[in-house]
Structure 1
Amino acid sequence: MSRETILFVDDEEHLRLAAIQSLELEDMHVTAFSDAEKALARVARDFPGILVTDIRMPGMDGLELMRRALEIDPEFPVILVTGHGDIELAVQSMRDGAYDFLEKPYAPARLVETVRRAQDKRRLTIENRALRSQVGGRDAIEARLTGRSPVMVRLRQTLRTIAETEADVLIVGETGTGKEVAARALHRASPRSDAPFVHINCAALPADLIESELFGHEAGAFAGATRARYGKFEHARRGTVFLDEIESMPLPLQAKLLHAIQNRSITRLGSNDPIALDVRFIAASKRDLVAAAAEGHFRSDLLYRLNVVTLTLPTLAERPEDVPRLFVHLVQEAAARYKRPAPDVPGAILDAVAARPWPGNVRELRNAADRFALGLDLDIGEASTSSSQTLAEQVAAHEKALIAASLLAHGGSLKETYESLGLSRKALYEKMQKYGLSRDAFAE
């Protein structure tokens, strides 16, 4: 495990320097950042450190940074630093998952004490996860991409195979299937795991600033460029660049991206000097890029450069037997994030969850799990089913999901399962064989 690190974020330099001095005098390792995005690139489920961040900052503020860090790991300790008028906001943030908060001006001893407690909590969380992984035989990839359906088993096998390589990867999947989760799992399982993971949402970058954001610029490169600035590609050195929604990138910039990937070098705006890149590229798209290339909306040469390996993420409709177990897992994560005891999930709820189509995939299922963990109505009534499936296929998927939900609710007990479903033992065996369901996968 890498050394425990405190990620300290504040846009005011004198406060960063003071915090570094206070913590390093106590033999603590600190990495300070002037903006939130750089710190977020270091956050991972198995990162052994903690985060201390100011709330009021330009760009991404401390509350957004906390929210996104807790999406990566609901048990990640985040300490918020507040101004005098932010106490009510900080108290609300504690309910939303913050570990603690410090009010400015704080005494150095108070900072050290709070950080030390957060570090102890993080250390215990990491150790407990390691023990659970050893007992359950789950690795870092399985912990992120849960599911025992054949399609998920094959996906994890492929991820493990390519994680150790330097191959660039294209991840394709519908909205909500977990493309970013897969990219982060790939990064954490790779030799680059200790270096930054830089997430770039190509659809969210301002059109007039996108080139500067990615490649950086020199002082005077354009109006307002008063000093040189690293681009996101440089920030990812020795790490991974994740190009999310790559289909949204403008065609003129696709040519420059192709050059960067082919030559592993970039040139900042306003400069003629190439800068070598030591990064791995992972791209993600919810659109069929082959079709987009045929229509002239995406460069075919960039597609061929990106898809050295292509991973296709399944929808929940393609792995209905995973839905009940995944829902329980997401409820437990939500309870930890909201600092509540994890509620038991009754069999009737699992049946309802299994019976409902989830067009929004894991993202929609996670929202339902959050509501259940908070004690709110699930609102999981009927929803429209996919017209791409025949009636027979929809009925089969529904039946498979209901059997899986009942097996999970009864801890793999066949007797309790066939009795609850009103089936004979023989009928249950035949259906389990038909759908490839194993009782061992649902045992306590």
Structure 2
Amino acid sequence: MSVSIDEPIRPIRYTTAAHRPNELAYQAPDSVTAAVRRTLRQRRFMQYNRLAVGVVLLNAGALWLGTRHAAWADPTTLLTLAQANLACAVIARQQHVVNFVCRLATRAPTTWPLRLRWALAKVYHFGGLHVGMAVSGTAWYVLFVASHTRQALRGPGFPASLVTSYALVLLLVLIVVCARPSARTRSHDRFEVTHRLGGWTVLVLAWINTILVVTTQPAAGPVLDAVVTAPSIWLMLASTASTALPWLRLRRVPITVQRPSSHVAVVRFDDHGVKPFVGSVRPISLHPLWGWHTFANIPAPRSSPLGYRMAVSRAGDWTSAFIADPPSHVWVRGVPTAGMANVRHLFKRVVFVATGSGIGPMLAHLMANNVPGHLVWVTRSPRETYGDELVNEILAVQPDATIWNTDDQGRPDVFALAYEALQRTGAEAVICIASTKVTWQVVSGIERLGIPAFGPIWDS
């Protein structure tokens, strides 16, 4: 069966502003509850930020309670609290942990109340825990250095651990500053270098510092006993193992690249012992130490089922160079990790909204076809940009898809398209992958209407 997408889709028109489903026209009931809900759906109050602030507040509460006890300012106690937060921050980002948490959250049956499933689907905001614990761990380290300095000034000599302590704190603060959303957006390469190479340096310094501190404290006994019994040592082991695990699976693998246009490259991976699960993502790089970029894994076509694919679209210097001069090999590390759109499992029917190359992360979910859904895809000249093979695969599983060709039809109101699809299909939720601006417009607009909606956040 041949399905053409060249016929223009009739634009959706609304007779009055009151019928137009945008967030400005929508007026929530005038009540305290409605006002709170509207406030909490602002970007600054999204679940990611709430989790981060919640963790910081818990640590602030621990500090307040600790000041009631004389031993709270002991360097080893503060070091343990710092290490506990940083270990949890590292573990929260561990790929196996992410996969476990996401699978657990998305196993809830669709018979559960929609409000509960809506809350569970926000699981991809877990990065807020990482941020909250990293910031808290850095703050505890600052307090540790202050306490350690005071202790050193009262002692007979200048401990070597003080040097590593100051170097460690300065590096932690640098990492936190460079990881701010605005700084990360302006200079992704600087963020990656400070986060990865700086993080490894922190691990080395932390090991040296921790051993020096636990073995030179006044109450420390024999060196071996002090090391084995110190909680901070075991926390360091957990941090190191969690950090090292993905790198133990570092591989350089061959690829073949097809370029349907100058805007897109379809990367084909042969079977190298890894079969990504549906809805997973994986980072690739041309260099093992930096320049890592994450793309969604797409199942291989049925005509050649071995291996898997990725769609790389032109979105910056790295992707532009990749498309212009495709490599023969790339580096991969770790294991495929659950992507945001896996929350589809929590709903009976979903509207998938994608603009441009946002179709890449959607493809695996569409091809799996295990959750009823409807695709709304806004893109320029689909066949010329992405190739007949990819478009035909989409139409094979979504013959009624709403595909809006911006070259012929201009730029649409993506929110209106998503809302119209919701009304027509009776779907429970919207999953949108587009530019940051469009994603937020769709997600926040739909949620203000009391309908679950999800899209990538800057840290997902």
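Which structure, out of 1, 2, was Rg and Dmax of the Cα atoms in Å, for residues 149-196 alone derived from, given a value of 11.0, 32?
1
If you work out mean count of other Cβ atoms within 10 Å over residues 109-116 for 1, 2, which one comes out largest?
Largest one: structure 1.
Upon calculation of relative contact order in percent (Cα under 8 Å, 6 or more apart) from the atomic coordinates, which of the structures 1, 2 produces 12?
The value was obtained from structure 1.
Check the numbers for mean projected area of the Cα convex hull in nm² across 1, 2 and tell me which is largest.
2
Quick check on the output: -14000 is helix-only ellipticity at 222 nm (-39500 (n - 2.57) for each DSSP H run of 4 or more, over all residues; to 500), derived from one of 1, 2. Which one produced it?
1
No lab work stands behind these numbers, since they all come straight from the coordinates. Note that the structure is a prediction, hence the values are computed from the model and not measured. Cβ atoms are built from the backbone, for glycine too; each structure is taken alone.
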